[in-house]
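Just so it is clear, none of the values below were taken in a lab; they were calculated from the coordinates. Everything numeric in this text was worked out from a predicted model, so none of it was measured. Cβ atoms are built from the backbone, for glycine too; each structure is taken alone.
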Structure 1
Amino acid sequence: MTLQISPLDDSHDRAVFECGVEPLDRYFKTQAGQDVRKRVASCFVLTADGPAPIAFYTLAATSIGLRELPGSVAKKLPRYPSVPATLMGRLAVDRRYRGQRFGELMIMDAFSRTLRSEIATYAFVVDAKDETAESFYKAFQFLPLGEAGHRFFIPMAEIAKLFA
């Protein structure tokens, strides 16, 4: 099996994808292509020897208000109202491929793409859709962001250490 991660395009057969989380399945099948065309988000797809997606994730620009960051982190930053960040708004693996560590592969690819970008970003932000997702992100040392409880971040300096 030859794995490939590439930007979403019309060659990907999104109709066959099913992660089992209805909002993620619906987004990937009906909205992801529009978001890419409108430059609202970038979508990357994992395939193996064909057009059927195994997994996908999205990246978009966002910002983090200094008040949302833990005090110990915020005090080390310039006193701007917010700092730039990269949002991985969605990450999903087709249910037929669960347990094969494709989620880890996708997040590492997202980290790598964000590090290679020439646009400054202080942190990588994710939204955990449920407790399983929260546990997944915490395993990568993500920290809680703000009071909401479902948003997490990791400073890019910590991600850079993973690739050093």
Structure 2
Amino acid sequence: MSPSANPLPYTDTKPVGAADFYFAINATFRFVLKKSGIEGLRRYWTDLGARYFAPVAERWSPGGLPAVADYWRAFFAAEPGSDVEVSADDESVTISVRVCPAIAHLRKGGREIVPFFCQHCYFIGEAMAATAGLTTRVEGGNGSCRQTFLRREAASAPQDLASIKEASC
């Protein structure tokens, strides 16, 4: 597959990621939360979505919702332990996470999970989506959730952060 045909714009070619990365991101979130509070952590996630994931967003802008669906299918195919279904139509892309690979691995490893952990999916996803004229909504959390990407003008209300459950062991 040529690099431009790959929905994941990374140079890493391994078929599946390393689950211990989840330990690192949980620890990073905890560090940022302790140093900068919840608003600082949310800014950190937004910056990750806007800057680190800029190569993804650059593909979403011209590719629209089909590019979003392709990305998430490839992303979760490379996530160890995920049980996820990505569905798409002309109006939206829905990611139904039956088993979140990060939460499952953190629990299996006996880690204390940052309570706001699941909010990162909203803040990172929203920043990625914004440059493509899209938005995202997240419901659930703590091991399973539903994330929906849709055109910004089709969103009836802003994200309600209370609809994202706190994570726990």
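Computed quantities for the displayed model
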item	result
Label whose coordinates, when Cα Rg over 2.2 N^0.38 Å, for residues 46-125 alone is calculated, return 1.36 (choices 1, 2)	1
Identity of the structure behind 2.9 (criterion: distance in nm of label points 7 Å out along Cα→Cβ at positions 22 and 150, calculated), options 1, 2	2
Answer label among 1, 2 for the case where semi-axes √(5λ) of the Cα gyration tensor in Å, calculated from the coordinates, equals 28, 16, 15	1
Structure with the greatest value (metric distance in nm of label points 7 Å out along Cα→Cβ at positions 70 and 86, set 1, 2)	1
Structures 1, 2, by relative contact order in percent (Cα under 8 Å, 6 or more apart): label with the highest value	2
Structure responsible for -14000, with helix-only ellipticity at 222 nm (-39500 (n - 2.57) for each DSSP H run of 4 or more, over all residues; to 500) calculated and labels 1, 2 on offer	2
Origin of the value 1.5, where distance in nm of label points 7 Å out along Cα→Cβ at positions 6 and 94 was derived from one of 1, 2	1
